[in-house]
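Multiple structures follow.
Every read-out reported here was derived from the displayed coordinates using simple, explicitly stated rules and does not represent laboratory data. Note that the structure is a prediction, hence the values are computed from the model and not measured. Cβ atoms are built from the backbone, for glycine too; each structure is taken alone.
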Structure 1
Amino acid sequence: MANICLIEDDGMIRDSLKRILEKMGHSVTIAINGREGLNAVDKMPFEVVITDIIMPEVEGIEVIRTVKEKSPKTRIIAMSGGGRVGNTDFLKVAKNLGADEIVYKPVTKTEFLNALNGCLRG
């Protein structure tokens, strides 16, 4: 199964997605913000990085740019509910910067798994 880095600042979403991934047999490294996520990516290779867009310290857009620069083969899923303004244009930017899949929060299990499977198929 895949080695996955999950970067999400919302504890409920993070725990739920982690459970889904581990139940499928994936190895999951958790980061609660973009800075922690980038530190994890520097320490080990991941097949997939799943990142929220709006987070404290380092936002998901910077995570995507940095991961794609350092490890172009790493697949990326970007997630966002748009933050306080409800603007989902962040995901369009994420896609343009190299996110392989995008999901809108709140994300259903089916939508999440479809995005993950799309990344794993390459």
Structure 2
Amino acid sequence: MEISAIGNREDPDPLGPLFVALADPTRRRIIERLRDREQTVSELAHGLDIGAPSVSKHLTVLEHAGLVSRQREAQWRRCRLEAIAFERLQQWLDHYAQLWPGSLDRLETHLRSKEAR
């Protein structure tokens, strides 16, 4: 999949919500907590030492970015990570990772030329 095909075609910046969601340390902690298993909002709130309403607000941002989904089971809402958003992010990073080796090679060449003087 090409970078231009990532995300919703209607969204002019499909990665924007991902970066917004990941910018907050509490949301990154929620993602970390969900990495190993699904959890309810109450379980997340207990482990994060913040209230369930605050966790729900953070989860809404994560859901908007496509990173997390919530499913209702009786009175519980189970939260889980959604792989597709992480795959989109990885594709974007892979596209730019191709630039790093060349940049490092040019830096090494530049530094060696400075040492030779």
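Side notes on the structure shown:
- Structure responsible for 0.97, with Rg/Rh (Cα atoms, Kirkwood Rh), for residues 44-99 alone calculated and labels 1, 2 on offer: 1
- Structure responsible for 0.90, with FRET efficiency 1/(1 + (r/R0)^6) of positions 52 and 108 (r between Cβ atoms, R0 = 25 Å, to 0.05) calculated and labels 1, 2 on offer: 1
- Identity of the structure behind -14000 (criterion: helix-only ellipticity at 222 nm (-39500 (n - 2.57) for each DSSP H run of 4 or more, over all residues; to 500), calculated), options 1, 2: 1
- Winner on relative contact order in percent (Cα under 8 Å, 6 or more apart) once structures 1, 2 are ranked, highest first: 2
- Here the criterion is distance in nm of label points 7 Å out along Cα→Cβ at positions 28 and 60, and among 1, 2 the highest value is seen for 2.
- When mean count of other Cβ atoms within 10 Å over residues 36-43 is computed across structures 1, 2, the figure 14.9 traces back to 2.
- Structures 1, 2 were shown, and Rg/Rh (Cα atoms, Kirkwood Rh) at 1.18 was computed from 2.
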